[in-house]
Structure P
Amino acid sequence: MLLFVFPNRENVNSLISKAKFLITPSEWYENNPLSVLESSTSGTPVLGAKIGGIPELIDNENGLLFESGNMNDLNNKIQTMFSQHFDYQKIAKTAREKFAATEYYEKLLSLYQKILLK
């Protein structure tokens, strides 16, 4: 008999926050992948594919990008990520500020107001 155990939210967050970095090898045009946001707000850098909305979430301070589907580029960037020294606390602080719900709410509310006033 095979038993699968799914980790709870706290365990996943704990694992992410202890990782050297997270790889998001998406080949799909995801608009706003939560894995990138969760990793960044935990202070964990992200190595993400240059596809969809991922490049908008990753800069040189919180991770690196690689060409989606390019295994050589992915391999090179993994090696680079292992050799880089990241300021994990700064990544978390910046991400929490950048991705704060209140900031998104204010931007969304402003957009709705502009649309309604047309």
Structure Q
Amino acid sequence: MNISMETDSDSSPLGLLVRYRQLLLFYALALFFDTVSTIYFMNRGGIHLEIHPLVRWGALIYGPIAGPFLFAFLFKFLSGLLVLFYVRRLAPCILRLAAAVSTIAGILNFWGESLLMR
């Protein structure tokens, strides 16, 4: 007996993408904001200021524009999809939290230096 609340179409990967499309769009926009702000501060202050090791290595290998796009946006978005597909019940909470953290990180990338160095 199947006691799952999800139908078969909702539990397929395509069904999950359709069901959570607004959340995925919100998550992608937050990641994009974080990526653009990372590119901004890397071009302003240098790659060595990046704290996230994967993003820093990507920027060192592919440059301060392509590196953050590949490693800060693409890999984090693919990780969000993996969360959606494999941790279905907690995925909305995890993706909302990750979007909030990315938004805060983007704000700090743009204005953190002036806010923290007063």
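Every number here is computed from the coordinates shown, using simple stated rules; none is lab data. Computed from a predicted structure; not experimentally measured. Cβ atoms are built from the backbone, for glycine too; each structure is taken alone.
When FRET efficiency 1/(1 + (r/R0)^6) of positions 78 and 110 (r between Cβ atoms, R0 = 35 Å, to 0.05) is computed across structures P, Q, the figure 0.35 traces back to P. Identify the structure, out of P, Q, from whose coordinates volume of the Cα convex hull per residue in Å³ was calculated to give 163. Attributed to the structure labelled P. Just checking, which of P, Q has the largest value of FRET efficiency 1/(1 + (r/R0)^6) of positions 70 and 102 (r between Cβ atoms, R0 = 41 Å, to 0.05)? Sorting by FRET efficiency 1/(1 + (r/R0)^6) of positions 70 and 102 (r between Cβ atoms, R0 = 41 Å, to 0.05) in descending order puts Q first. One of P, Q was used to calculate distance in nm of label points 7 Å out along Cα→Cβ at positions 30 and 86, giving 2.0; which? The correct label is Q.
Upon calculation of relative contact order in percent (Cα under 8 Å, 6 or more apart) from the atomic coordinates, which of the structures P, Q produces 35? This value belongs to structure Q. P, Q: which one has helix-only ellipticity at 222 nm (-39500 (n - 2.57) for each DSSP H run of 4 or more, over all residues; to 500), as calculated, at -23000? The value was obtained from structure Q.
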